[in-house]
Structure P
Amino acid sequence: MLAQTLYALWAGHVVWIGDQAAHGTTVAGWPSDFWVWWTWEYQVSLVADTFGVLLIVMLSKWFKEAGSSE
């Protein structure tokens, strides 16, 4: 997880700088603007992944137990 987080941090910085340059804005808010953006993206990803796993587990359990004697 540490390696994944470090890679996400590096890749997020590269993407953020590229987005700023593509839209003609400066990176004057660095590093605070980047950290706000990165933590938002990271949390959205964690929530989506967690919800997806829970949904898969719950639906698998429901379909597997459909018609079961339990």
Structure Q
Amino acid sequence: MIKINTEWEQARYIATMLYNVNCNKQGQMITPDKLFPLPQDVYLAKGKSKSTKEKFLKFKNKVEKSKLPK
């Protein structure tokens, strides 16, 4: 079953690339999950934040410290 799902994902990815290559505007491009749904799409992390506010602030402080003084 995993092998079949992987083959469908590959087919969908290639079809999406073909579609996107033929788009005139970048706004017309789509992602593979928008082309047609697959059963394994429920496991995609949609709408979940990849970072927290604390992680962002920690990273921001690290970047500011690494800047050279003017």
Exercise. Kindly point out which one of P, Q the value 53, 34, 19 was derived from, the read-out being Cα extents along the principal axes in Å.
Key: Q
Quiz item: Among the shown structures P, Q, from which was the value -17000 of helix-only ellipticity at 222 nm (-39500 (n - 2.57) for each DSSP H run of 4 or more, over all residues; to 500) calculated?
Solution: Q
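Quick note: the coordinates plus some simple rules give every number you see, no bench work behind them. Note that the structure is predicted; figures quoted are calculated from it, not measured.
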